[in-house]
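Derivation of every value follows stated rules applied to the coordinates shown; laboratory data play no part. All values reported here derive from a predicted model rather than from experimental measurement. Cβ atoms are built from the backbone, for glycine too; each structure is taken alone.
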Structure 1
Amino acid sequence: MKLPKLVIFDFDGVIADTAPIHFKAWYKVFFDYFGIEIDEIYLDKFRGIKREKCLEILLKDYKIDIDKIKFSFNEIVNKKNYIYLETLSDKNALRVFQGTINLIKKLYNKNIKLALASASKNSERMLDTLKLTKYFSYITNPDEVAPKPDPEIFIKPYEVLKIDPKDCWGVEDSQAGITSINKANIFSIGIGDRQLLAKANIIFNNLDEIDINKIIQAYNLK
């Protein structure tokens, strides 16, 4: 059976469960600055979205005019990131998905190239902390590409590594991420809510269910 030449991973929610830490940081910074307790819907709503866009959404949803307050947009964004990184300084705070780690190592041992396509500016640092950097041939800089659901963040790795998109897989847990993968014309693997990720080529309920043989079979049937 045909194998891929490149597999592109998201970080947040795929390699590690950072969404709750992101949410707690947004919750704290919004309460500290505005006295507002943000709703838990943002825990899932912000998956795969850049922090600047997250703040834009919160300001709009809670009807806050940034021009009429004494705090700058960048100050709030930077404070959120500081709280996030401060939490991550405790290694026990970061839940790593062993199913993904096993998949990364299996693919690497089959001489399949790996790349990272994350909206998070901290993902490269997190890879290094988890001692996974050596497995990746390319890490997309989120500042140099359009945000998801634009496909550029998934197109960049296969263009740089000179690999045909038909020979690539993409792994995502967000709807925006799956849309991005599909627009990039690569095989999409969804992790999570089947209804939300319905347009993925294959879906697993969680990372413990990942089965490389099932992925290969689905890929060859596409």
Structure 2
Amino acid sequence: MNPTPFRTIIVTLCLSAAAISLATVWFGWFGGNDLLVRYSPNFQAIVPTTALCFLVLTVALFGIGNGKDGGNRLAIWCARFVFGLVGLNMLVRLLAHQDGLDALLPFWTDLGDRMSYATAALLILSAFLVRRTATTLNNPPLLLVGGALTGLTTTGSIAMSHALDVNSPYRLGICDGISAYSLLLFGLVFSALLLIHLTAPGGAGLFDEDY
């Protein structure tokens, strides 16, 4: 297998995820462009904390792709940040405010948008895979490939079974709050993780030409 085209695909997936995450926060929430946060007026928005988690995860993936200890350490710290932010968000949602940490932001609009429990679970899975990948890239266990596949299939299952339209009766309670952009970003992140494991070299960085 020639890893070069897969390396290009991985970089493209990561850049796409980073661009979408930045656009939803900068042009969507700060710029007031509703299309960039919820796609359709009847859809729920991707909240800033979720977009930030995706942006940090893409930074982590580039850190892993660097193939150096510094990049791997960066990826581990990024994973820890996602663990902490998601955990705190869920804690606030359960104990204080149903919209979580995002309700504290000055530009927040109380339209029922929040980080869903399904989003939180998939972000935790993503962060776990990133952290484990950073420490076992040269000899990735099959479990991590299975984890990436699980994330992809779960994302696809939600996209097919959960109605994103808030007025639809065909909605899953655990997915209440998940957005179209979150599903797209999960698809990009889990696809990148899967390709990283399938093309992981023994001792070389993913973006290194000499392997």
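With distance in nm of label points 7 Å out along Cα→Cβ at positions 20 and 116 derived from the coordinates and found to be 1.4, which of 1, 2 does the value describe? Source structure: 2. Here helix-only ellipticity at 222 nm (-39500 (n - 2.57) for each DSSP H run of 4 or more, over all residues; to 500) was derived from just one of the structures 1, 2, and that gives -20500; the source is 2.
For which of 1, 2 does P(r) over Cα pairs in 10 Å bins from 0, in percent, for residues 28-91 alone, calculated from the coordinates, equal 18, 58, 22, 2? Only one of 1, 2 returns 18, 58, 22, 2 for P(r) over Cα pairs in 10 Å bins from 0, in percent, for residues 28-91 alone, namely 1.
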